Every structure is written in structure tokens, then in C-alpha cells.
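Structures are listed in the sections that come next.
Nothing in this text is a laboratory measurement; each read-out follows from the coordinates by a stated rule. Predicted, not measured: the structure shown is a model, and the values here were computed from it. Cβ atoms are built from the backbone, for glycine too; each structure is taken alone.
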Structure P
Amino acid sequence: MKRLFLAFFLFSGLFASAQLRQVPQKDWKQLFNGKNLDGWAVKIRGFDLNDNFGNTFSVKNKNLVVNYDKYDAFKQQYGHIFYKQPFSYYRVAVEYRFIGEQAKGGEGWATLNSGVMIHGQPAESMGKNQDFPVSIEVQLLGQIDPAKERTTCNLCTPGTNVVYENKFDKRHCINSKSKSFPKGEWVRAEILVLGDSLIQHYINNEKVMEYTHPSIGGGNVSGHDPIFAPDGKALKEGSISLQSESHPIEFRKVELLNLVGCMNPKAKNYKDYYVKEDNASCKF
């Protein structure tokens, strides 16, 4: 046990930097092509897979837009748009801004609120009336009151648990250490995901949160099939999805660096962890 703990300590130490290394744009895989929703699947609570009710998810001016213009009222019709491929070791980044006004009927907590779901269940496994995928949520929040701080890139855990500050933590949401960003301001959120070992959140390239050992468990999900939520199972990989929670939001970028095969567990410093020469994502 001592050896395992030491190995993890050394491994996680490689990522102790407060910033992620900058990467040439050509090395990023664009999950959103700026033209259409090809490669993505939509699941909205109360509707079948790929029934994009009210055109909730669309593309306008090269941005992926989440809007509620065709809703009479938001009736807890939480939605998610899933990328077609699961991932395990990667960096994923979104550039987002909140726009417009919250849909009528949206809960107070959902004002200027959205999220990036990682290590999630597949879109096709979602129940028709399921509210959220079993996943790790990187919560995106906009500042409501200029006089009050409201952090973004927080952690929420629908159907999951993590180890936070070296303790198994069952809290549903934990705030990051980020600054606050008002509606209309573009923000870059990036997540470093290393299987079931380490996850870090970054805002505009500054680290604002980290935790380890994501696993299935806890509550805060309804309408799901329990077969897709085996309690205690380590989350080593899963889907990536963007959230619809009643407040309009735009994403101008959704991009990913696949880090499978890049890791060097013997590396003694942060700069050595990308090592595999035949993988373009590792060459930076």
C-alpha cells in the first residue's frame, strides 16, 4: 500500500503546476466544427434520444448555442448534447459565454448556470425521464451580482463521488478558487482528465480546482437505470456532454487533446509527461 501511495503521489506531482502548457492550435481536435452538430447526440429530459425539442441546441454565427426561444416554460427539461466518442486521458477545453435571459420556469439556482459533463454514461443509456447523466460535472456559472463573487469551473457530482483534499467527499457541489465572470464575457475553461486518478480544472489557463479517484455513487440523479450506476465503480472513462439548464449559453470552441499513450510514469518533472513521439498530441 505504501508503494502504491508513493507512486500516485509522484505521478500527481507531475501536474502540480498552476498552469497548463500552451499547445499549438493544430494539435487540438475540434469536437465542434462550427458548422453543424455532426458527431453529437441530443438527450432532453422527457424526450427520446435525438429529439432536439424546441431546437434547444443549434449553431448560430459559428457558435454552438443553447437557447429556449421556443419554450413556453422550462419544466425541468434538463438537456445534454453528447459527443459521439468516449475518452479516458485527455484535456478538453470550451470557450463559453452566457447570453440573454433565463427561460421562464427555470430554477433560481440555474440562473447563469451550465456545465461540461465528463466521464459520463453514454447518451443512449439515458432514461427518457432522466434528469442528468451519471457523470462528473464541471459547473459553469456567471456572476449575477457585481458585488458578490460567484466562482466558475466548480465541481458537481450527479451520481458520483470524488476524493477532494485527500478525503472521500460526498458533497454534491464544491466551489473552485476561480474569479467571477459576468454575462457576456468569453471564458476559457479547460479540464485535465487522467482516467480515474486525477482531474484538474483551469480557467483562462489558471488552475482553480483538483480532485482524484472519481467513482460512481451518491444521489442527485433521477430516472436512470441502476444498471448504469454500479455503486463504487471507478470512473476511468466516459462521455463528454454540454448542459442545458434553462439559461442561454454559447460555446465558440469545444476542443480536445487525447493523451492516451502520452504518459511517462517515471518522469520527474511536469515537462516530461508527454513523451510518445508518434502521437501528435504529445509533441508540445
Structure Q
Amino acid sequence: MLKKLSVILTVLLSGCLSLPAQSAADEKCFSEADWNWRELGKGAQVGYAQLPLFGSVQSISVVRYPMRKLRTFIANDSAAAADSTEALAKRYRALAAINGSYFNVQTLYPVTFVKDDGKQEGWTTPRELFRTDGMLAIKKGRRLLICASDTLSYLSFSKGCREAMAAGPVLLKEGREAREQWPGKDKFYDRRHPRTVIGTTTDGWAYLIVIDGRFPGQGIGTTIPETAEIARMFGLSDALNLDGGGSSVLWTRKYGVISNPYDNRRFDLYGQRIVPNIIYIR
């Protein structure tokens, strides 16, 4: 009997000790990764790394830039003018861009609140409320505000902003996970997918992040809690999840597509999806 108890305790203790060890290993791997940072101009940089995280292989692309030197914009085009993130970014002479928020893939019309150039061009539908709990608002082109927000507060939160976009979930607020517990047994939250994130630091930097996904052994993607953890490891204070899956793309004027978009089911640079809106810098 004592021998059995000893074995059980040993197993339980080893399991408990392995959890923080794995987290420490992830932190170490992330901090020591070679991101191959390259200059984009005006202080902006682009980086990419493929690294082991969360017991899987992750493929992560990122642009970071000082908000005081570059302006951030939201562009939402009509369904007839919708195009790839790359094409839309070139249309607006962007320095770098990522895909925007959720939309109807048949109609190419946004299904979240979008305000572009002072005009409201979308509203969050009831079907999106399970994940759309936040908003990105751009103050005078240079200050990015990320806030928990519902449909009742969209207009007040975006007042005075020429551009704003609802998305979600909010991942981080003041450096901590925005929720104490994420929804379980939900394929959006607890399954690994490609993800797109925008976030800010307390010292005036903004980050555009794309995590590739659905490529076993090359870039499996992340759950929402894992996405929040990556945002935290980048040092973000506030972070917002945007549309993911086949929509996730990071593009730069100097180097083209940096991420590996999923829509062609190949781990390459060419599988971009047609989208109605983007977030870009210039």
C-alpha cells in the first residue's frame, strides 16, 4: 500500500513540476529566438521566427513600429473593391499591413463595427458577439486605443476618432490576460488556428503579429490563450485578436508577404484570401 502511494505521489509531483518547467522553456525559447529583424523605414522593423512553443512548432511574423513616427489607418473598401491584403495595402501606399476584422466571406461585407475616414461602414452582428468584445480606435492617426467594448459603447468609444474597428477577443489589458478564464470546448477559442493580433506597449510601440496555422510540423497555430501568451511574451500591454484562419496575412512594402497564408493550403507566401478591410501603417 505504501509503495503504491509513493508511486502515485511521484507521478503527481512530476506532473506538477513539469507545468512551470514547460512555461519556463517556452519563455526561454521565445526570448532567445532569432527574429532576423529587418528595417522597413521610420523606425519600423519586421521579424520572423519558426520556433517550438506549447509543445508544437509555431511560425510567427511581426512588424513593430514607434507610433510617434508612423500613422496607423483602417481601410474598409466596398465588396466590389475587396482584394487581398497585399493589393489593398499597395492601393493605400502602405509601409506594412495586416488583415482586419471579421466579415462575411460570401458577401465580403464586414460583420463587425467599422469606422473608416469618419464614416460607419459596418456593425457587429449577433452571431459575432461570442468573440467580438473589443475595439481598436485610432486617435489622430498615431495613438492606438484597445478597449473592451460592446455594441452599446461603440459610438461613444469611437467618438472623435476618424477610424475604429471592433474585433476580439481582447487578449491583454495592462499586461495581463483580459479574462480569468477563456471559454472551454469551443473550436474558436481552444483549437489551434492561424491568428492575427494588434497590440501596443507602454513605451509607445505598436505590434502587428501573424501566427501561421494548420501546417503540421511547420506552423500549427495557436489557441486563444496561447495567442494571448505570445502577445505577452512580445511585451505588449494591450492586445486585440483580429480575423484569423485563411484571412491572416502580414505584408510589407519592402519585403512583400512575410507570413504563410493558409487559403491555398500550402506553406508558402501565395495563399491570400480576399478581404474587405485592413490595418496599415504609413
For 3.5 (distance in nm of label points 7 Å out along Cα→Cβ at positions 124 and 188, calculated) the corresponding structure among P, Q: P
From the coordinates of one of P, Q, helix-only ellipticity at 222 nm (-39500 (n - 2.57) for each DSSP H run of 4 or more, over all residues; to 500) came out at -1500; that one is structure P
Of the structures P, Q, report the one carrying the highest value of mean count of other Cβ atoms within 10 Å over residues 180-187. P
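One of P, Q was used to calculate Rg/Rh (Cα atoms, Kirkwood Rh), giving 0.95; which? Show your work: numbers first, answer last.
Numbers: P: 0.95; Q: 1.01.
Structure P accounts for this read-out.
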